[in-house]
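K.L.:
Several structures are given next for inspection.
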Structure I
């Protein structure tokens, strides 16, 4: 690669950074980077893989010039010291320049894929965040054995740096969105997000005609838990209730925490009779089978139904379920 091409690369990368600053998404930014790389070095094909720290695996973020069969096959590949070029680069967080895939024992298990994709060399760099965390890999593939030149190594370093900015920016935005929409203790939707989802589902129900059921859940004697066992125990109770609600909810349902010990569960229904079945299951899970550290936990539950023909607002629906919950709580107290 000549100095003139490297200058062109710098200009293209600066443009990508400007677009990123103006709100361009991570996928669009990475696609632009790959297009730039393949224009400057037409003999290469580029892929960017993302890293999942929990599973310690790599997955394709963008690799438009690679065969889809190849991309699909390496999705979820484990990071390791003997796993191809990208797996090794990710494991050691160091560049790995494989000049001939056919002679590299790390590629032995992937040779059928390499032949299918017509690749002989792979130059891979780790993509690392500003905090030193692994984000993924940036790789160039060639159809002939080759080692990168000094200019090509510099070019790849620049490209992987911009890819790191794009991926890290995307992760930070996702973290901020999650923090703004979820309860920090239990991980369920916070009040603002729950009410927003309720408005959305009510609007959808107007179109489909399907009813909604809203369950208001309040933990009995929660103050006593805090007073007798401490706030850390109270937090564990809240987490346990949230986990139980998530475990019995469907993908379409919404679990939220309104504050304190008040939870809500919103369920789109096929028909009104489904609401009672869900209610019975909630009572079984939250009034008879729930304990934390051998301390029994009981919750009171209120149910409010909403039909699309009703003029009732989201706030009124929540208030109705709250009122029903309070009546049920009083009934439980009288029964005790």
Structure II
């Protein structure tokens, strides 16, 4: 029986990893809530690892938020994420744990990185200012893993996902990301009998989206790759792997697909006076493809899954 600790099991990605690992009868999944274990407390994390026999770690825990939160609390975002990462990675090493997977973010890449963004774009330019502290923490997580590998011979790997969505997403009315925000907006418009929904921007920017169950599957796949295969397809100081579909769509296409999945029959109007953001953000996933993994959820199928979960759990969002 393999004991696997999933840090951040209540988040969207962590919960998806737990769901998939739990299907393996040879795996015992260990989790701890924030009340049970403060991951930013070095002593608490060290004692947890000392008290439990752990074979592998999935580091999906992080302090996350949208543009407003990142801009308002930059010190919190860099400090808490650095502490979580340092405590878990160092404690895993001290406990003799050989295998760990760190989950990062596509925001590690420069603001003006060439599209699609390949792994070697890391540290080649200026980051997006609004989430720079969070991105710096995630870059540090990659380099922590690489440094423990180089100095101590560990097998600590990193994966960088594109925009994620799916079950356990944040559907808050004000601080959710684009897909959950659209799902909720179109659902409420349908329920209210509205004849029109206004979407921000021109609809022309292009974005890539990955269902969280695909992200969990990719994470487990990368973790379980034979070490010689992993090393043959990465570099000691450029070891992270992009995870995505390698396919993007316009925001207009996304909006129209969400409306169709939700069943909204009214008109969609784009307010071009609102900001568009970057014209394109697409991940280069050739490294992951060469390792033998590809996504399975089409956008429409994935959105249907997200909407089904929203409908089942919408009572928890009514006051949010």
Structure III
């Protein structure tokens, strides 16, 4: 018989807690803002922990974000090597320029890889950007001469798709970004672990939509099972912004109402200390300060609010 004293049990429980909190994903933000700062627009590298197999969630800023990450000693290789070798593909939530301009501008220097998006999003990119006129067609579909550097892969809503050259999968869900314009949420899974990334979205109440409710229904079981490591979700404006001028975006109040809806489905207290990564804060700086203050003040669910910084790695 093996006997354990109280001190041994204490250290065992502490070790168990630390083990359970160990990160499953490595996240490197290449851009975190919405709006006018072309050097810092939505783009998040995500990889299984201890790998360099990154998928880029949206691609508003790429090169400037990689350079900032190198300055912060996140990467010890060249910008070109991160772009060409570490980034295995792109998941694009919607085709607005602040979410795709980095992908377009950097395409001549990039390596062959896959761009994942819904049919509507890919059609917009093919017809308006990679069309042989606005920009060379670096894809394998669409108008103009196809250079076939990028494989354009259509995501079917609700269907799990393997992310090539990684161990991760993606499942797409529709979002309303000024109804009826569609944006996308991506559920990224690696084994038993998952993260949820939302592109631009308005609240169901403002958008007259059930898209967020449907998304919450889909991910609530993952929260109950402690498999969902965090949710990336936008808050673009402070609470003072009127609903008729949100243009398919969230305020702190609207975010907290939606998180309450999620908690109702996942169970009371299920979001306590759950990680909510706030994306797409729009300048000016005084608005960003106000948004952060309002989020902290309205955080009656006790979620862990994370405000990512460009080029600074964190784990989930």
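Coordinate-derived values only; no laboratory data. Note that the coordinates shown come from a computational prediction; the quantities given were computed from them, not determined experimentally. Cβ atoms are built from the backbone, for glycine too; each structure is taken alone.
K.L.:
Given that semi-axes √(5λ) of the Cα gyration tensor in Å, derived from a single structure, equals 54, 22, 18, which label among I, II, III identifies that structure? Kindly include the intermediate steps, with their values, before the conclusion.
P.N.:
Numbers: I: 54, 22, 18; II: 33, 22, 19; III: 32, 25, 19.
Here the read-out was taken from I.
K.L.:
Matching task: 14.6 is the computed value of mean count of other Cβ atoms within 10 Å over residues 26-33. Pick the structure from I, II, III. Mind showing how you got there, number by number?
P.N.:
On the way: I: 19.9; II: 14.6; III: 25.5.
Structure of origin is II.
K.L.:
Ok, one more. So if we calculate Kirkwood radius over Cα pairs in Å, for residues 226-297 alone for every structure here (I, II, III), which label has the highest result? Write down the numbers at each step before the final one.
P.N.:
Working: I: 13.3; II: 15.7; III: 13.0.
For this comparison of Kirkwood radius over Cα pairs in Å, for residues 226-297 alone, the top structure is II.
K.L.:
I, II, III: which one has helix-only ellipticity at 222 nm (-39500 (n - 2.57) for each DSSP H run of 4 or more, over all residues; to 500), as calculated, at -13000? Each step should come with its number before you reach the end.
P.N.:
Working: I: -16500; II: -13000; III: -8500.
Value -13000 for helix-only ellipticity at 222 nm (-39500 (n - 2.57) for each DSSP H run of 4 or more, over all residues; to 500) corresponds to II out of I, II, III.
K.L.:
Ok, one more. Given a value of 1.16 for Rg/Rh (Cα atoms, Kirkwood Rh), for residues 50-217 alone, calculated from one of I, II, III, which structure does it belong to?
P.N.:
Values: I: 1.16; II: 1.03; III: 0.97.
Label of the source structure: I.
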